[in-house]
Every structure is written in structure tokens, then in C-alpha cells.
Structure 1
Amino acid sequence: MPQRKLDLIYLKLQESFGEKEFTIEDILKRNIFNYNRDTLITIINRLEKEGKIVQVGKDENDERIRIYKLRRLNELNQSGLTSSLKQAADLVRDMSEGYKILLIILIYKAISDIWLKEYEELKEKFISKGLSEKEAEEEARNQDYHKIKIDYEFLFKNVLNKSEKITENIRNALKNIADKNKELSDSINRLLRFIDDLIGKEGSDLRIRNVMEIFNRFDFSELGFDALGNAYEWLIEQFMPAQKKAGELFTPREVIRLLVEITEPSKERKKILDPAAGSGGMLIEAYKYVKDKYGEDVAKELILEGQEINSDTYAILKLNFIIHGIDLGKNIKLYEGDSLTNPLFIDDKPFDIVIFNPPWNMDYPSDNLKKSKIAKNVYDIFGYPPNNSADWAWIELSLYAVNDNGKVGIIIDNGALFRGGKEKIIRAKILEKDLIECVILLPDELFYNTGAPGVIIIFNKNKSLERKRNILFIDASKYYEDHPYIRKMNKLSEEGIKKILEVYKEWKEISGFSKIVSIEEVIKNDYSLNVNLYVSQIVEEENIDIKAIKEELYSIQKEISNIDAKIIGWIEDITNII
């Protein structure tokens, strides 16, 4: 039996029994399915193996009759969620912009679950205060009580229960959310066109219904925002290899985590910028880092700002904060536009931390930079990059945006470390200002839009005394493992992350891994920051057993002599025959 059909059977059982105990006889009595007893036993066994049904006992009058109970789907672990997402992904993989359709439905389900949980809690509260159940339900639907507003008829479960035009009904539900929530309206309205493109197309309603049924297995208000965020990131990660041009939308989480832990946001270092924000992974990881380390109250005081040029990505950026349970309040400012020429964050006070992964080697006319309103304060200082790579323009912008005690962490193409021409001129000026603190070479095949190794460069405007006029070079290129579910891609290993953090924080050298190099030495190397110039990989010396090699050679020579003798014998035999 196909997995999808089995999942639908589970949903039917859930509708019929909920959390009540039941037997196979109970299923037969209710005539839920057109299956005989033997088929039902097979189905129940399959569901039991998947952990969706548990046997809780046997009938006290007949031990042959087993009693079952459904596991609540929100008790299923992350692997169960991932498994379900894989099924949903397979349904839309051949669709144009399929991952955006899944993201929209995921966001819609999350908003519905959050609203419904608030509704149930409010209803109980009003009943306890003396209202009748009907009065309590009516009062609990008042949108003033809800973080995100949606009319009851447009909840995910209600749309799923409608028999026809489900894609159109989703569109109406999303429009309802957009109309009632100003902070989400522009994002949802921009993404609506991906749903509009499906309305009326043959087979779309069936596919969308199947996707909804898969997502309906989970109550995201119970699973929590971490699980929801993981689901969101898994979907992007799954579809990025097929969306190479959109690779900048998503930076691998382990690389982001490393960058956040190096720059160390905190209560004191709370103003953080990502000028190439993509889907917001950097800023969200910074929030989670502070929440885990210092508590949610401190995390809520963070000032997070990001700017993104792509309109679709900007829409997803805003919704990603909602999905991760982060309110788009006064401390979160997200802008749409070109950061290099029109940085909308620049009027604010300088930032404590700038962390980002801009598009690598992006073609960008230097004339556009010269005409920008920030040219005098930014690009005139260190110089203008070539038209075929804006890598150092991004760095110049970030150094301008950060305050005198701040840090910048950028993920960039390895070539930016040693290319000549205009890039070398900019690099040399920044180097001589003693702004570069650390350069980390990452493994190959980590990023979706390129197989080339990336590097992390850490800039520090207020280096400690021992770090002044020095740069720490780290070669982490060998610290990777196979990507868990994307072929021909790697993942930065946990061992590598720990070792990088240890070396950076303790400012120490490890042979073959890290080296502290003076700026003077880098200048002698023609301003090259190429990690391989300074950190040499250790080549393990092979212990050579001369005696064993001599014996092996003797054995080979003896074998050759025997073969030669046989060949000569064969030739003589042939000669005699002739």
C-alpha cells in the first residue's frame, strides 16, 4: 500500500477515534473503510511499525483482541516531520517555484495553528469567568485577542474540509490574513501569485489537498517554533540545489552558527545587521543564540536589521521571523532594496555586529557605486572594486556600518583573498588599517550556488593588545562530512566548528590548522590573505621498512625470473613444432 494512502487512513482513524482506545472490531463496526479484517490487521501493523499507533492492552474477555490507541502526531519527533516534508516535496518538485508553494502552505498552517491554540485557551478562560460555551466561542473569535488575525472560516482545518476549489480557497484564506495583518500584507500579497498560477490547472487541487493533508498531521503550535523553523529551513535546503541562482537565499545553518558564535551577540552587543539578508537565517540564528545563552527577555531587546534586494526573498524574509516565533516589533527592521547603493539602514546609529553572506563575485558597475549617496563616506575611503566583482564593496559597506568597537563577519569567495588589481588596492588599505582579525578557509561543496570553497573573514575595529598587527589564519578545509540528504554536497563538521571556535577564542596556533601571522609578513606576501600561504597541511610521514621492501623486491624479481623461464620454454616449444 502506498505511503500516501496509509497516511490518509491514519487521518481517518484520527477523525473517528481521536485519543480514544479502539479495536479492529470497532473499526469494522463504524464502517470507516471498505477493508476486510485481514487487510485492516496489515494496515494496523504498518502504522504500529511507523510509531503512529501503539498497542495499550488486550480485551479482558478475549485476549486475541488487541486494544490500540493513536499517537498524537505532535508527539512524533523531528525525523517524522522530515519524513512528511519529503512526501510533500515530492508532490511539487516538478512545479515551477514548488518550494515557495510549500513554504506558503507551511506558513498558512502555522498561522492557523497559533490562532487556534489562542482561541481554545481564550474560550476556556471565558467559560471559567461565567460565559456560556457559545458566548465564550464568540468572544474568543474577537481578533483583538490574537497576535495574528484570521477569520475562523479561513482556518487551515476548515479550508481542508471544503470539498471543492481548495487552491482557490487557500488563496482566499491568505488574502484574509494579508488584509487583517498590516505587517504581513505586503509579504503575503507578493507570494499569492504562486498560488494564483495554480488555480484552474488540471490536477492542482488534488496535489494541494495532498500537501495540506500531510501538513495537517502536525500541530505546529504544539511542536514549537524550533520544529517549524527546522521544517522551513529543510524545505529551502532541499530545493536549493535545483535553484542554483537562488543559492544566496540560504546559507547552511552550521556555517551561520559558527559565524554567530564568533561574533558573540549579547545584551551589550545587541545591534546586529545583515545587509544581504536573504531569508533571514543570520539574524534569526543571532536571536536564538542570545535566547539560549541569556534568556528570551534579553533576546527580545536585540535590534535586528536586514536588507534584501529580491522582492520574493524579501517577502519570505519577513514571514521567516513569524515562523520562528519572533515578533516583528519595533526592534526588528527589514528593508527592501539595493544595500550597495541605497542602504536604508545607514541612517541609524552604527551597529555592534554585521554578519552576512552576500552574492559572490557579483557583477556590479563601479559607476553605480560612485553615483550613490554613500560614495564619499564608504567607497572613496578604500577605493572602487572592479565591475566583475563586488566582494570588497560589500566589505567596505559593512566596515562603514559597524561602530568603533564592532565586528564584521562575512562569508565570501576564496578568490577575494588574493586577486590583484583594484581588489588588491582595497585589500591593502584595509589590511594596513589593522582591521582584519581572522581568515577561515572552509571546505569545498558547502554552498548551493557554487562548489568552490568559501572563506569567513572576521574584521574587528577594536582588537585586543595581543591581536593587534596580527591575523589568525585557520585552515578548516578538511573538516567536513557528507551532507545528510543532498548528494555531492558536504557539511561543516561539529568537530571543525568546535576546533575553529577554540582556536579563535584562545588565539592559538595548532600545527597544520592555524597560524598567527604579522601584518608585515602579509605585506611581504604582496597583501595576499590566501590561507594556504600561511597554514601548511601536515603530511604524515610514512615509516619505511627497508628490510621488508628488500624482501618484497627479491620476491618480485624471483617471480619475474620464473615467468621469463616459462616464456622461453614456450618459445622453444613453438620453434620445435615449426
Structure 2
Amino acid sequence: MILKKVILKKFKRVDTVELDLSASPISVLIGPNNCGKSSVLQGIHFSVTAAIASREADRSTYAQDALLYCPARDFKQLRHGDGYANQSNFGHLQVFADFPDDEGEENYSIRIYRGRNEGNVGCQRSGSAKINAHVANSDNLFSVYVPGLAGIPQTEQFRSESVIRRGVASGDANLHLRNVLYILSRRDRGNMLETLKKRMRALFPQFHLWVDFNPAKDVYIGVEISTTGQYGRRCPLELVGTGVLQALQIFSYVTLFSPKLLLLDEPDSHLHPDNQVLLAEALRYITSESGTKVVISTHSRHLVEAMYGEANFVWLKNGSVFKQGVELERLPLLLDIGALDSFDKLMAGTISFVFLTEDTDKRMLQALVARSGFPMSKCLIYSYKTSTNLESAKILAAFILKSAPKTTVVIHRDRDFMTDEEVGTVSAKISDVGAVPFITEHSDVEGYFIVPGHIAELTGKDPSEVAEWLNSIAREEHVAIQHDFTRKRDELKQLLYKGAAKFPDTIALLGKEIPLPPEKRVGKAMLRRVRSQIKDFAGTVPDFLKPTVHIWSPGLKLILESITDAPVYSPVSRGRPIRVSKL
């Protein structure tokens, strides 16, 4: 069976939501709080378990206790608007699918209502018998609903497979992971566990897993994991990192149950951005390697960025689909500026400045903006991920300016050893969309935080001594710093010249100085070297984000002056106006 579409009507916050499952094997639900994202996932799974209960009871009405999953004490309150009523106020799920051997699309309906007797659920199933055989099957679950991947219990007692199936179907998948792994180890002479390991090794090449349980002696199931090979260090399952754990949970449920739909409700919560990208990789792999389709809700810009261009994005507003598609323009833009709550702030006129930065870690730019005089209560700073994504930043800037024309949008781009002419070219591209370019005076933002004066104030050392120490690091790491320079220049050739025959000679720009001067050192790389050696030099490891009078940008000061028509002051000018040159 190939799922094509599902339509959910009248469940919790959902009025009507149609998901196009044919556009991509992964559908991503996004939107502001209370728009209906979780309701869609719960409504699909609730309807499926209602169909299972109806089939097992062999009748259209049954007690609520027969439901494997019910996200409310009284199911009647789950209906959108007025509660379910007897033969009226229905809820509805429609499933559309193709079968390879047949021609034409088939559809199947689940209609839910309140039974005549108090506490009874009414469920009418109609349409394709083939789809019904999949949806209402308690042995091979049609849908697995996972409400977040936050963690697992420290211990887990052995339970029979029927209990585990009911537990997973009830939405408590996280509580039964060890039992699922044990079942896999016993199924098909352990071949299913080997399938799971193979799937995990697509993300973690050295992954290995051991399941230890003797039904005659043990109460608890033991599971150990290694990500460094069969003979590497073993770690108890409850202590495994979240990136590994989330992938293991997803792959385990898919391997055992082979669901047609995997429903994940904000699995990115509490995950580092790197692990969110890893989650995206896990979802890609599982959909390509199995017939499972994934519907996921998220607030995470990182997850959206990782799947943009291939997943089907479903933008929800007020319980209905506002926009849907694989390549929506507005959707990634809204999420790139920090999701819809921030967009509402822009529309309300409480934000004066939006900074779009290529840096994922925005803390240093935020400190630099603050020290350069911008009112931070009126500023928003968002990442457009990388310098090669400048075109996306321009589109985003144009959208913001159209939506909130009184807002000033500043696009940050690291200098990265660009020539003055190249800086002018990049700045002009940014200005063309009405945004203000900020090209760093240093090679990157980190460069502002390794100037001798700043480090001297943090450590109590003399600035000249700090400068000499930085030069000694640059001298020792000369080859690596040269390589950093040439790599950045190679990236600029691809970005700015696109195969043109003529471009500035890298060797000529690099020069022959040893050590290379500060303006030819990559700030990010130098900051890493400084942090690793500063304790030996100064006897302390300072907080480089701590504000000093040396952290400021003439370019940012000039931008602020041009907008506010205020005199420009340097933090080191002791209140006297100074002149700064345009970039």
C-alpha cells in the first residue's frame, strides 16, 4: 500500500487538515502555538486506534476502555467545537492510498461519534477493504505515535509482547524501548536486531548493541550500547547521548512494527542543533529504506533547514492548512526569523532592527551589536546558517521589509579576506533588496574578541605582551593559518566568480609575512587556539564574551548613526564623537 493522502476533520484544534503524503515521504507540520500541530498527530492516531477497537469488538460501538489510545479522560471532549454526539457531531479521518497491482486510488473512512449508551465510542468504517486491513490491524500497527523523544526510564521490567504492542499503540512508546529491543533480538533468530544495527550504522558506523535478559532469572532487561565498535566502551542505554537514543527509538519502532505512518510530536525538544540535524538524517534514511511515511511537528528552525527542499511542509493556522508544499517560500522565511511568535512582534512594530547572520552561534554577534550601541530590546538576531546561503538571507530580508517596512534589516557577512572590490560587490547585492550590509572589519565576528586590548583587560596582562603572544601562536601555526586563508579564498572564488577566468591571485593576497598579520587570520580558528593556550599564558581562562571597551564595530556604529542620525561614539573615545569610514 502506498499512502497518498489523509484528511482529518473535527479533532481538538483541527477543523480540517489535509496532508499530501505523495509530495514527500516526510511531512513537517509547522505554525504558531495552538495552531493544531499536535492535534493533527493525535487525531490521526486516535482515529486509527478507534478503528482497531471497532474491528476487534466486531461492532461499531464499544466502551471507551477498549481504545488503545485516548488523549482525554472523556473522549467526547476531543471533538473540535461541540463534543461528539450520538449519530451527529462526527469526527472524521479519511485515508487515500494506491496499491501497486490495482489501478486507481482507493479511499477509506473512519467516522467517530458518541454511542447511544453513556461512555460508548461509536466508530463507523467504510470504503476500501484493503486499506481497512492495514489501518485496523492490531498486529502490524498502521501508526506509531511518539510524543517527544525526551528520554527513557532508568529500568524496564520484561513484559509480554501483547502488553508492549498495546503500550506502543497507546502513545507510550518511550517507556517500552528495552522490551522492543528484546523482542527484536528474539524475532527471526535475531535477524531483526541485525537489521536494526544495520540501520543505526548508516548514521553511526561503529554502532553496536547488546541485549541481556534471561526470562528464568531476570526481572529487568539490560541493554548496552557502543558507538566505537564491538570492542569499544559499552554504555548503559539510559546514559546514551540523545542523538543516538532518538535514532535508536525511531529505528526500533519502525523495525518491529513497520508502521505506514510514524507520528513524531516535536522530537527536537531539548536537542542540540547538531542532534536535530542528525534526527533529520535518521528520518531520511528510514523513509528511503522502508515504506514508512513520517509526519513530524516542530518549532525548530534547525530541523526545518535540514529538511527544506525535500520534505512536504504544512503550515497550519487556526486548525487548518494555510500553505502546503515541498518548496514553500514564506514558510522557511517565517521559521528562519525565529518562528511565528517573532514575526508577530515584527508586525506589531515593537522591533526596529533585525540582524540576519551567517553564524549559527549568535552570542558573539549579539555582544558586538550591543557594545556598538544598538538598543537590544528592539533587536532580533537570526541565523541564515552559512555565507553560501546569502541568497536565502536576501529573500528573507525582502520578505521582512515587505511585511514590516519600518524595520531595518541588517545582513551580516564575514569579510573572509575579501578585497575591497569584492566587499563592494557583496554589499551592493545586499543593498539591492533594501537591506543594510554589515561586512566585518575582521575576518569574522570572532576576530573582534581576540584583539590584544580585549584579552589584556580580561587577563590583566599588558596589551603589547598579548599582541606578542598572539603573534607567537600565529608563528607556530603558520602553515595551518595559511591553509585557512587559501581555503576561504577558494570558497570566495566559487561564490563570487563562478568559474570566471580572472580573479585575484591568492598567493599575492596572502603575502610572505611570518607570522601572517591579524587581518589574514581566521578569527574562529585563532579563537580556538587562544582558548586552548591562554591558561598557560595568563593563568586563567576568561569569558571572552565579557564586555570590555574594546568590543565594538565601526561599521555597526556607522549603520546606527545613518539610521538614527545620532553622533557616533567609540567606547574608547571617552564620550568624544569620532569618524568612522564606510566599508
Structure 3
Amino acid sequence: MTVLTGLSSVRRLSCVSDFQFGPVPGPSGTLFRLWAPLQARIDLEIEGRAPLPMERTDDGWHRLHVAEAGSGTLYAFRLPDGLLVPDPASRHQPRDVHGPSEVVDLAAIPRPQAGWCGRPLEELVFYELHVGTFTPQGTFRAAIDRLDHLRDLGVTALQIMPIADFPGRWGWGYDGVLPYAPESRYGRPEDLMALIDAAHERGLCVLLDVVYNHFGPDGNYLPAYAPIFTDRHRTPWGNGVNYDDAGSRPVRDFVIENAMSWIRDFRLDGLRLDAVHAIRDDSGEHLLHELARRVRAAAGDRPVHLIVENEDNSSDLLARGGDGGPVLFSAQWNDDIHHVLHVAATGETFGYYADFAEVVASIGRALAEGFVFQGEHMAYRGEARGQPSALLPPSAFISFIQNHDQIGNRALGDRMIASASLQAIRAVTAVYLLAPQLPMLFMGEEWGAREPFPFFCDFNEELNEKVRQGRREELSRLPGFDGDDLPDPTAEATFRSAKLDWTCLADEAGQEMLDFYRTLLALRHRRIVPLLAGAGPQSGRFEVDGQGLLVEWSLSGCRLQLQANLGDSTTRVPLVATGEVLFRLGHIDAGEAAPWSLIWSLADG
């Protein structure tokens, strides 16, 4: 084994990668790197070999090039107190987050020629899925077998829940601790690449949910050797990630380079950033701004879609430039649209749904302008929320009637089909799939899947007990909690209950629902999508007549119109100018609308 310790050798080798973190494999061996400014000495331990001292520089980097260490090498770093830690930028963890890291040369993995050019934002129909429960096998490779189903359904973008390696046998993914390493139980990096390539072959974009607001509680060794956290900011998970305190530059680069790697190395089409309202940063350029700027640069000419989850409803993040394209972020998951459609379909007005009890006007505002709350006070939050959003185009908002959070926030993790009539579900589905906002389905929704999606995780027993207690306390403040029969979030049975049963797709009810979804999405792609690129600011308006609703959008010289009665009693609806009827559900005639009825129509501008 040949070891090069001279700084000149390290500097020559560092040009192999323009990223600072993680191993750099090459024809002459591998350069190992660890930013550990809190430790004076780090030893590299390659499995089966004696420890090797790494060379430390004044800026806290420890580096060592090992000539015979190539792809497949298992390694870890030993701290002076004897603690053995994985590489925080590991590309693969074959023995989970507490085990050794494996050298993976991502550039050497065979892939098809890069002919995929992506899709414009307006064409996207998202499908959120959790890899571990999407198929019986719960792997990247198994998901490939279901891509034809998604393409034929009318989906154009997979939205994959977080896959940063997390501890244990199952989890939602939001407790990841090794952000560069795809969850090993789902497969190897090359398996994820195969899924992405297979999706692209079918015309499907692939976006990944990433978590940069916190690290999970089990397996995060970074605080032992680097200033990863700061007490300047508090978050729901404790001290904030250090994006603006002493030593923050490498922390920022660690996160931003991770985002860039997903786009550049794995050829993903975009990212969904979890809970950006919890990312605290008082520096000159907020982390979110720098990340968006550098990720878009890394994508080159290929469209990259950056999505945010943002409880604060900060429309500034969604601002458009002079060409109409996003300056920072492409779109936001719009909880407001979910909440108003959920209240309409189920009648539930407890918990956070209470602020959306004026359902008809709220639906109108959400569809026409984006956010329901644009600076007004919310009783549930006890504070004002949101910024004006009418100046944004409809494509800045992602709408849905179900997602992992809104199902998992319920005591039993039950889907909408457990608390709403089929008639109501079909009506709100026809609203959100044909509206100009970008729709997102949750896996199995298209055939009326009844499997729950409760929260599940797998930590050590001490942490598991804390999760059980914390989950009960959290659910007590959320819709549907009654205190009894809560599923144990740490039990294997809870995880397995969320597995999709694909055999239900063949049932008569499943086929009827699937045909309904396919019809709506085919209509969307044929008649609605071509109009969306011409949707400018303040394109929507709405009227309310009792329980009746009219929403109208000016799109590319046309007026897209929705008349709807999203209630269970007959009502009047505002009249519209005569136009071409695109879709009709239920019965509306001369302004009189039966329960759960609607008409989508298109008129000249």
C-alpha cells in the first residue's frame, strides 16, 4: 500500500474533483478527505489494514492519498478518543450509518448517453412516492417496474421522498444523517441511477426531497469533529445548522455541494427542499439564495426545478425574472390548497383546518391567487402568515389533496378515502388536476388505495420510546386525534401497513378510479398545459355566490373557467360566458348546481 502524505501531492490530486467533500477515486488510488477542525489528529482506517495518520492543514482539513485504495474500499475515520466515524460525504453505507463507508466512483458507473433534456415546469404532474413502501420489495430497482404505469397515467415527474441514508430498517427519510449516500436498504448508487435513467427513457422527470434544516438524532457524528450546529438559532430539532456562525463556510459548502451532486452526478431534474422556513441564516447571502444560484449553474442548459416547502408562505422565494422564469425557486407545495379542498370534501374543521372554515371563498382565493393567507392573522398559528401571491403565475404553486405529511399527520395515517365520500373525492380531484397550478398525486391515490401512511422509524430503544411519546404529544394537536389505538411508529407492522397493495389496481373500483384520473390528466396535457406558459401575474380571479364558486384564469389569450358546487346540497353558481365545455361532473344548468358538480370550460380571451 502506497501512501502520499505531502501537501503538494494532495493539492495535485484535489483537482480530480471540484467538490471538497468525500473520497476522490482515480487511476492512481483514492484521496480521502475529512473536514474536522475540532480535532488535531484523524486516522484513516481501511478495513483489514493498519490505521494511517492523515495530514492536517491549518483550515481543519485532514487528507491522505492511498494508492491501492480503489472502488469498493471500505473505510472510516478514527478520532483521538477512539470513536470510529463514517465519511459524512460517503457515497454508500453497506452496513448502515454506523458502519464503514465504501469508495464509489460515480463517474465510472456506466450510463446511457446524456440525451435527456428535461421538461419545462408547466408540463409537470408530480407523483410523490416513498421508495420503501411503493413496491413490495421497497427498492430503487423494483420501482422501475412501475414506471410504465406512471407514464400511462399521465404523470411526468417522480417526487421521491428523502433517501439520505438514515439509521435502522425503515423510516420516512427525514431523519437522514449521511446526505450524499442513498439509503442502502433501497439499493446502491448505481441502482438509483438506473431508476433515474429508466424514468428519463419514459419521459419522466425525477425530483428528490432533501432535508437541509436538521440532521437526524441517530448516526450524526459531525458535532464530534466539526462546528455543524450553532446556538445562534433554535429550530424544532434543537440548535440550528451553522450556516452563518464561525466556521460556517464549509458547512454551507457541504450542503450546497450535496444539492449540486444530486443534479450533476445523478442527473436528477430537481429538488424539493424540506421546511425551508426552519433554515435560519443571517449572513449576507441566505443559504437558500446561494444554493439556488449554484445548483442552477451546475445544471447548465438543462431545466432544473427547485421546489420548496415553506410554512411561512414567503412569495419572495418564488419571484419571477424578466423572462418569466424563476429567479430562485420554481414552485412551492401549497398547503393552503390542500386544506381548503380537504375541508370541502370531509367537512373537518378541527386543528389547523379551523382557519379554512370559510371554505368556498378560501377555495376561490387559493385557486385564483395561490395562498389563502397573504399576511392575515391565523388563529391556529396565533400569528399572521404569508405574503401577497397574486403576482405569481399559477405554475409557482403545487396543489394536492394528499401527501405524506397530510396523511401522516392523522392519528391513524388514514387517507382521504376513509373520511370523504367518493362523490366528493371525485369532485375535488377534478378541481386540482385541471387547475393551472401544478398537480401532485400521492402514491396509490390514482386507484383509491386505502393503505394508511402513518409515520414510521427504527432507532435504538431509548430513541424509539422518545418517538412514541413525542408522536402522541404532537398528534394531540393535530386533526383526527382521539388518544386510542395509535399505531406504534417504531413497529415493523406500522411500516408494513403502508406498503401499497398493487393487486387492488385490478379491482373494479380501482379501475374506475384509475380511468377517471387518466381521463383528467390526458385532458390536462392536451388542453390546459399548452396555455400555461402564457399565464402571467394576476391571471386569476374568483366569485362566490352562496356556496357556488366561479374561478377564471386568463391564459394565452383564453379564459379558463371553473364553475363548481363543492358541497353536499344544491346551490346557485355564478354564470360564465358561453365557451367550450372541457369537462363536466354532476349537473349544472342555468346557474343551478347539484351537489359535487362542476364544469370546466374554455372561452376566447
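The numbers here are math on the coordinates, done by the rules we state, and not lab data. Please read these numbers as outputs of a predicted model, since none were measured by experiment. Cβ atoms are built from the backbone, for glycine too; each structure is taken alone.
Quick notes on this one:
- Structure from which 2.4 was derived, distance in nm of label points 7 Å out along Cα→Cβ at positions 23 and 463, options 1, 2, 3: 3
- Given -11500 for helix-only ellipticity at 222 nm (-39500 (n - 2.57) for each DSSP H run of 4 or more, over all residues; to 500), calculated: source structure among 1, 2, 3: 2
- Read-out distance in nm of label points 7 Å out along Cα→Cβ at positions 263 and 327, computed value 2.5, structure in 1, 2, 3: 1
- Comparison of 1, 2, 3 - label where FRET efficiency 1/(1 + (r/R0)^6) of positions 255 and 391 (r between Cβ atoms, R0 = 30 Å, to 0.05) is highest: 1
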